[in-house]
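Okay, got some structures for you below.
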Structure I
Amino acid sequence: MNCYIALQHFLKVTNVLYQLYETQRSLMEPFTDMAQSAAKVYGNPLSMLGQNPFSQRISAGYDLMHRLGKDYVKPEFGLRTVNVDGVEVAIHERIEVNKPFCELRRFKRFSDDTQTLAKLKGQPAVLIVAPLSGHYATLLRDTVKTMLKDHKVYITDWKNARLVPLSEGEFHLDDYVNYVQEFIRHLQGIYGHCHVVSVCQPTVPVLAAVSLMASRGETTPLSMTMMGGPIDARKSPTAVNNLAMNKPFEWFENNVIYRVPNNFPGAGRRVYPGFLQHTGFVAMNPSNHAKSHFDYFKDLIKGDDASTEAHRKFYDEYNAVLDMDADYYLETIKVVFQEFSLVSGTWDVKGVDGKIERVRPEDISTTALFSVEGELDDISGSGQTEAVHSICRGVVASEQKHLEVPGAGHYGIFAGRRWRDVVYPEVKSFILQHQPKAKPVAVVVASAPAAPVAPAAVVVAVAAAPAAVVAAMVSAPGKDQRKN
């Protein structure tokens, strides 16, 4: 045990662990490529090796070896079209605002169908604030795809900290709060109004952002929908919460923070590495992952293409992780899971102007509030999100709503069947209930563009639980009136 502690200390002090991981990954790359090629050769019935009576099993084994050893890069959203009441509408994904640690993306919709276009023009705009908790924003692909039917959709696409040069400075939890405020103001400047919805990790910084705006007398979003977030992590604490609450702050700083190796743009930046986060993800349910991979192997042998493709899609997303700036990660642990600063009324945030302001959720009065929880959520326990109602005392009771989704886990409230069939209709209804009535829009498809119309905007902040705990933006309406 003493030798292990000494080795761990040596790796930490010399910052060797991250470099060892990268070296191992580089060494594995040719073998995983070879395994991929071998899987294809043995899986091809026209090849000589494919005639082997055990070729399917051998091919499946090589395929699994490739999947287990390959490097997983950031996935694409891959959203090309969306069905709006029976009409296929084209989607163009583009970056609207580029911040040092975040890109604000828009999924702009295009249609030449005049009736569909008139419908799209009157719909609210949605900003999805995605989680900065280990996975990429593409984790919310299903959220985006579903909302595109009835909203103009924007999403915060957080950058991998190891790709951000040191010259861009550090990234703190305060910066997250300031980013959210900037994006809200940006939407308000274009559309006049906005709504906010948040899930898990962002619920805390989003509530802080709106609280600060309310305290200053700024226009706040028309509504907030908060889904599965640790507003008060003291309620029904999960295994994730317990780790963050029971380990001293110094433990996280000393055991999970490393500097980015020299072969990345962010060389020297202190981060919580993605590979450590992934280890934490798997450690939560190791037997489930082992069974999933074995089932994948059997499905390959049986030729069950639907099941194998579903497995690939899930793990392409699940295994793609990013590094988080150390300051942001550590401050999240301290503020959200150890000091409970939001619900205790002791959280001070430093603005972009350097001014320190106290977060006062009770100052929010013109923003309707909707909370959503999953009955079986093992990331943010029961009551943690609903606690938002007790601290937003300035919101009248008639403007508050809570929903518990039977049988839903954490991801089920923003992805999958329960999200689409149970949660989304409620979210859509809540947004429309607090959306100003749109003025009739005359749609003209001609060479001379009509004046743009500015509908209200909706900001949706969604996130997943800070896996960090397990150690271990928006152009004005286009002048081309066929766009939306």
Structure II
Amino acid sequence: MILLCSNGLTSQELLGEVKKLIGTGKKAALVVTADPEYKEKNYHVPRSVKELEFLGLTVELFDFDTDPAEKLLSYDVVELIGGNPYYLLHSIREHRGEEALRAVAEKGLLIGWSAGALVLEQTIALADRFLPELNFVGLRDLRGLGLTDLQILPHYSKQQKRDSGTEEKCRRYERENQCTVLRLDDGEGVVVGEAPREIRLRQKVTVAGVDFMNPLIAASGTFGFGREYNEFYPLSILGGISCKGTTIKERPGNPPPRVTETPAGMLNAVGLQNPGVEHFIEHDLPWLSHQGTKVIANVAGNAPEDYCQTVEKLNDTPVDMIELNISCPNVKQGGVQFGTTCEGVYGITNEVRKHCKKPLMVKLSPNVTDISEMAVAAESAGADAVSLINTLTGMRIDIHTRRPILHNNTGGLSGPAVLPVALRMVWQTARKVKIPIVGLGGISTWQDAVEMLLAGATALQIGTVLFTDPYAPLKIWEGLSRYMKENGIDSLSQLTGGVRPW
């Protein structure tokens, strides 16, 4: 069996398909030859290993330049990662690896993505239309291994953004060669067999021009920078990650105690503890940007210049989107002061917009008279999207000491208790703005997720439930998939705003 895909097993759809094709307790080889310079140090390698291990496979690295091709026959799954298709094809031929790969496809599962997929086809001539500069080995024979008659164009949407002529080049190639090219986005693939079966992203959503492979985004403040949760599953199963609130300088946060449970939720007054934007850019973002998911930087500050300086430092980084946090109730100054009036929301959004080159999403506070008016102000000031709701201000008291349980006295209430409030506010906001809404607040199950989409959300953030069930995003994704299938829903956009009020 052969699976061709675009960027590895970077979606739950692809992981689920591979899981059906293999059993557990098997061996896999990850072929790193396509990156002639970095090989096993290629930044895709740790992520790809994590994805295969998540499926229960024991993973070893393999390189055609150093390992005998026949060694591949000892593996049940072989994955050829992306890189330079010319070099990979040249090396496979040089070391007589064609027959070994053919044998793997016949007895096990052969996965090829990007360059690894192109070399399995009849030719890599399509790559020559887009990346001829990669042919430093002077390869003249562009015939591939011929393990499939299919031809794919990987990273299709990304390639379109880089080159506006991508579609015309592809159509010209199809006309000249009398063939059909399957255009694949990251996370998509095709199973090669008697009747090729395409794997598409049925839960894909777009917010402010950013494509998310599914609508499930880890909410800021609940996921850190992703390293801890990467122990549970590959982060590529998430649509995106909204990182811990980041400020221009390091912040120690509030003194403890700063977290306490409540009925159906929790209170927190962490106070935006974070290492500062420069530390984030230098130490966290390089790793996070290689995990196969979208990265949202949540930015906070005490004054407009703090926000502006922070987003300026993020402008030329791999961050996909900025989330402007003007709604944190757990700091004694800054943030929330801008988010409680229409004038304040408009002013800070307008000022940051002048400095921000990334898509800009404004996170709104529920601790206001009318959150929909705050959203209108953000939209008028140039926001590309809004996210709501942030936490509701709450309090718990220790009846024995008669002191508030939180040292900050009050904190932000989150968890299932706030879901009805969040739904109402998203619904009200969706009736007033045209920009996308990312809904959050109390989403714990797939049913909650459907409700939030029906209320008007395009995408979702999952937060407090992660503390009690780190696997909640997987369960919500699976529930959404079943719901879509049972109700004949082809795209989540069919749900967004679909509530029918009395």
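Laboratory data are not the source of any read-out in this text; all were calculated from the coordinates shown. These numbers come from a predicted model, not from an experiment. Cβ atoms are built from the backbone, for glycine too; each structure is taken alone.
See the values below:
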{"quantity": "Comparison of I, II - label where Rg/Rh (Cα atoms, Kirkwood Rh), for residues 236-379 alone is highest", "calculated": "I"}
{"quantity": "Among I, II, which structure scores highest (criterion: mean count of other Cβ atoms within 10 Å over residues 308-315)", "calculated": "II"}
{"quantity": "Ranking I, II by mean count of other Cβ atoms within 10 Å over residues 116-123, the structure that comes out highest", "calculated": "II"}
{"quantity": "Parent structure of the calculated result -11500, given that helix-only ellipticity at 222 nm (-39500 (n - 2.57) for each DSSP H run of 4 or more, over all residues; to 500) is the read-out and I, II the choices", "calculated": "I"}
{"quantity": "Structure from which 32, 29, 18 was derived, semi-axes √(5λ) of the Cα gyration tensor in Å, for residues 52-275 alone, options I, II", "calculated": "I"}
{"quantity": "Read-out FRET efficiency 1/(1 + (r/R0)^6) of positions 300 and 372 (r between Cβ atoms, R0 = 41 Å, to 0.05), computed value 0.95, structure in I, II", "calculated": "II"}
